[in-house]
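Take a look at the structures below.
Coordinate-derived values only; no laboratory data. Remember, predicted model here, so these are calculated numbers, not experimental data. Cβ atoms are built from the backbone, for glycine too; each structure is taken alone.
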Structure P
């Protein structure tokens, strides 16, 4: 047979191409799910990555080999400062996709918004609400314009983060009444999510600069007696076509890509900082200042990276019906030390 039976699959997934730098260090939500709920609710929130820890909890997944037993899980700590609902925006469906109809802003928006754009002296809220209610039959989607406040966390950034969060659940009139009631108010994480729920985490991964094909795509190193190069691909492609195809692993930007981690379970939402903050604070972050979330597993990005959390688009079929029963939560972190 010779080399005919050799199995040589391609290295690296083309599903993440092109592997280029993200436009900003804050991820963008490209899709919002449809939630079947009787009560309107916001479908997303904002957070800051703090670090990682571990805990013990009882396994509630029916059918699991460790069902009812105590298991250890690695968790990510995400600080979630409250967001202010600054306005609302209505969209209608056209042949080219969603198109905004009108928007409504609060009468006195936060002063920090002046760091993003020039805010007008007065918003015509009454006329805007009348226009919004008059075009109710054309509205396909309602979104809240929220202002995240990183300065309330341990990240010294005065410039707020402004983005849209979809409002779903109930009838359209209920959603309009709901968003009219929360405009101008502060929303916390426990107002949007609950413990035991599955969420999608959107963020930008840790940047690694320009790397070769071995690290970027995972190709195997060639023999040490190879001609010209060892950490390179064996061939750039066939003779025809007369150009290098995009499927060939080449060197380039690695990391700092937008990624979405699906179906991450929220294990705890709390503001009890003594239970989670280690002595001296988290490495490269410091001490928590407000409410935080514990998310099962890892999330994209380095410490202090901004994250966006939304309702799961494709939640798992089997979801535990009880809330996580945490028996032990690690507080102290192992720090590397050396003799002086």
Structure Q
């Protein structure tokens, strides 16, 4: 079994899950995955936006709570947090000790200090903190890991990555709430995958970051190009951007090309779809047929609740990915490479 794959043990009972905020669009896909999971049940919704919260609660026929404390008092087995990035620290630390298992949307936080506070609070109270990095659960990414571990292309030399998408708008372009734009939003996904593939860390980053390159009215960075060194000797590049136009068929891509001593493996992880041209919508749509990474993430979270094991994607995983994104911003501001000192947690 690939590390991170859900257990095959039968569940003990249905896990009672609370949803904390639908501010992030991923909340809707996570909730849908929970609703279809035979061993999970959504039992309540908290959201600071009452209209949004009530609409989500009505959709899943559960109570809406205007206060997080009220949701936490509902006897939860697990809590899924999908609030604005800057609010993760407040909600995770409030829930630590009152719920045994937390799944927090990425990035873990907007600052290293906040990420450390979240990890410490959960450790102090015996709460399992899992970070939402669903790309690990895509079948092409898992096959890439298997082939690399089998030595199919020999020792890896370099890796070229892209994570491009649509500009989300809303609070994503409000720096106090988001903590950063496209570079923060997308870097953490790819860096987590690379750390997972090779069990190594990024040691140095150089980045060029720009705003208004694709969206003239965008007040935050919408593009970045990172070059980085991994501790295992692999050199990498990452194109992270909100470069896709509104007419694009889907939100974006995750592509990784690994060059080794004996060959190259190229993965377009989200290219599992059919192209449908619709006169009604006026554009082409991609109809997905492949693995659902959010379903994989939720299955793994529910399995953690059922078995009581430690999370496969930890708070420290979230911290290390965040450190790379923050180093990229520092590099761009200083116009020089930044060495990352991953201080032990």
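So if we calculate FRET efficiency 1/(1 + (r/R0)^6) of positions 263 and 327 (r between Cβ atoms, R0 = 25 Å, to 0.05) for every structure here (P, Q), which label has the highest result?
Max of FRET efficiency 1/(1 + (r/R0)^6) of positions 263 and 327 (r between Cβ atoms, R0 = 25 Å, to 0.05): P.
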Exercise. Taking helix-only ellipticity at 222 nm (-39500 (n - 2.57) for each DSSP H run of 4 or more, over all residues; to 500) from the coordinates of each of P, Q, which one would give -2000?
Worked result: P
For this session: Have a look at P, Q and say which one yields 29 for relative contact order in percent (Cα under 8 Å, 6 or more apart), as calculated.
Result: P
Exercise. Ranked by mean projected area of the Cα convex hull in nm², for residues 255-318 alone, which of P, Q sits at the highest value?
Worked result: Q
Problem set entry | Which entry (P, Q) yields the derived value 3.9 for distance in nm of label points 7 Å out along Cα→Cβ at positions 151 and 183 | Q
Exercise. A value of 30, 23, 22 was computed for semi-axes √(5λ) of the Cα gyration tensor in Å; which of P, Q is the source structure?
Worked result: Q
